[in-house]
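K.L.:
Given below, in the form of structure tokens, are the structures.
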Structure I
């Protein structure tokens, strides 16, 4: 007989903090890349 462990719920605050931790540097990198690319076309 197999045992099933209960699923632990992740708080929404932790999820928001994680996505901010990922998205802020990503957005900064995209912004810098686009601003540097614009210098090539001016």
Structure II
């Protein structure tokens, strides 16, 4: 039952890292936009 699949595991790892970095990048972008609005107004 408990079969180890290195390829599937690696793909899942890459996908999770991709999602995390995308969310992080999005948050940073939103922060920069907000900061720019605050400093330019």
Structure III
């Protein structure tokens, strides 16, 4: 394989892993520990 192809695959893999981690944090089990600061202040 060419160097450019390997770099593109590596960057794509990083992007996919970061996106999946962000989605897991937002909607998965750890999301139960997140706080919503707008509910804390009220109107």
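K.L.:
From I, II, III, which structure was helix-only ellipticity at 222 nm (-39500 (n - 2.57) for each DSSP H run of 4 or more, over all residues; to 500) = -23000 calculated on?
P.N.:
Values: I: -25000; II: -31000; III: -23000.
Going label by label, the one that fits is III.
K.L.:
Thinking of I, II, III, which structure, once semi-axes √(5λ) of the Cα gyration tensor in Å is computed, gives back 43, 12, 4? Please report the intermediate quantities before stating the final value.
P.N.:
On the way: I: 43, 12, 4; II: 39, 6, 4; III: 38, 11, 5.
Value 43, 12, 4 for semi-axes √(5λ) of the Cα gyration tensor in Å corresponds to I out of I, II, III.
Bear in mind these aren't lab numbers, they're just calculated from the coordinates by the rules spelled out. Just so you know, these numbers come straight off a predicted model, no measurement behind them.
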